[in-house]
Structure I
Amino acid sequence: MDIKEEKTSKDNTSTRIIEGASALFFRRGIKCVKMDDIARELGVSKRTIYECFTDKEQLLSECLKYIYRRMRNEVREKIRKSSQNTLDAILIIYSSHFDMLKLGHKDFFSDLQHYPSIKKERERKEISNNQKFKAWMQQGIKEGLFREDLNADVLIYILKRDLELIVNCEEFKEYSADELGKNFILFYLRGIATPKGQNIIEDFIKEIK
């Protein structure tokens, strides 16, 4: 096997491990899944995994990139097919996040807090996401969907705080992701929407029921 073939083989193995480990982490929670579990599930040796990834944290980092990449692609396709304005796109994005919460293990997101490099990377991405959110708010105002007197910076802070609370607080885990998502949309997005935007939200809530 030449160098090129060896690299291709290693890349294929890495991809298979990422896909398999992603499913395990998402389904069972991160803390509960050991490298031995991943090796056993995939029918490979633990040594093979460590030849591709330094440790569990690096593997988890690659798994998160894979999970969020798939989610982004699915959301973009939904937006392309269904959205007619900024509010439609935002509703699709938030409902997709709560769908993800529904499908994953209840501790998946809270477990991420225990990995420093991943936490730092998420904080970095958060800065970029906040800028996009502010741009959506401004576009929504131009479209007559959001109130002109909203303060995007204050709203972002409240959203961040309460989303973290929903994900990490034990009290919220007794509620279904559907119930959390519906009330989140009604409480936040409806509160900053104009009557025109509120009608769109009401129609969206009816559809997801």
Structure II
Amino acid sequence: MVKKKDNCVKPPFTEKELLERLKKHFPRPWIDLNFETPFQLLVVTILAAQETDKKVNQISPEFFKKFPTPQDIAKAPLEKLEQSLKNINYYRRKAKLLKECCKVLVEEFNGQVPDNLEDLVKLPGVGRKTANVILVNAFNKPAIVVDTHVKRVSKRLGLTKHDNPDKIEKDLANFFSKENWVYISKALVLFGRYVCTARNPKCRECHLVDICPYDKKNL
């Protein structure tokens, strides 16, 4: 007996229609955090929690000059890490998380950032969302990132009725073909950040406005 899907949604458009319109906004989507290696992306993603990408990008070059490898962070005194991060929110907690994360990275993964979800979430400070950010942006592997922007946009577009990120991720995975997950994970974040904003969404400039079911359009 097949169980009926909980809170199953049927958006008023096809995957193809949605992708065509998103690509008018973001033909080649990007991530706003600056990084050169999977390790750097791991670090800046942890630092970006409850902080702007712009602020993290300002402090990260100097931070990586002082601590270029996981080994450097793992063996660094906590006070030195805190001093280097003092200009971002929750710097003490993030310094502690980074040190713990890099210890595990060195001891269990030979200093190499894992390229799979199961191992990534074993790292202190790395939850499912952070792991998916790394899979998509560092390794170009199919995963679905659900941050605050994606959560908001997914509900407005009728792609989900849920508030729980794990359930939203499942709804998006059911709607989008796996080969589009990398694109969607980047594009929906940018769409929510720059077009479908929390306050005063730019509906007049939006290429999705004719298919969007959101009942509070800013027109």
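Highest-scoring entry among I, II, by distance in nm of label points 7 Å out along Cα→Cβ at positions 44 and 188, is I. In terms of FRET efficiency 1/(1 + (r/R0)^6) of positions 60 and 108 (r between Cβ atoms, R0 = 30 Å, to 0.05), which of structures I, II is highest? Greatest value across I, II: structure I. If distance in nm of label points 7 Å out along Cα→Cβ at positions 68 and 196 computes to 4.2, which of I, II did it come from? Going label by label, the one that fits is II.
For which of I, II does helix-only ellipticity at 222 nm (-39500 (n - 2.57) for each DSSP H run of 4 or more, over all residues; to 500), calculated from the coordinates, equal -24500? That value comes from structure I. Calculated for structures I, II, FRET efficiency 1/(1 + (r/R0)^6) of positions 84 and 180 (r between Cβ atoms, R0 = 30 Å, to 0.05) is largest in I. Out of I, II, which structure matches 2.1 when distance in nm of label points 7 Å out along Cα→Cβ at positions 140 and 164 is calculated? Derived from I, not from the others.
Ranked by distance in nm of label points 7 Å out along Cα→Cβ at positions 116 and 148, which of I, II sits at the highest value?
If we compare distance in nm of label points 7 Å out along Cα→Cβ at positions 116 and 148 over I, II, the biggest value is for I.
Rule-based calculations on the coordinates, nothing more; no lab input. Since the structure is predicted, the reported quantities are computational estimates derived from the model, not experimental observations. Cβ atoms are built from the backbone, for glycine too; each structure is taken alone.
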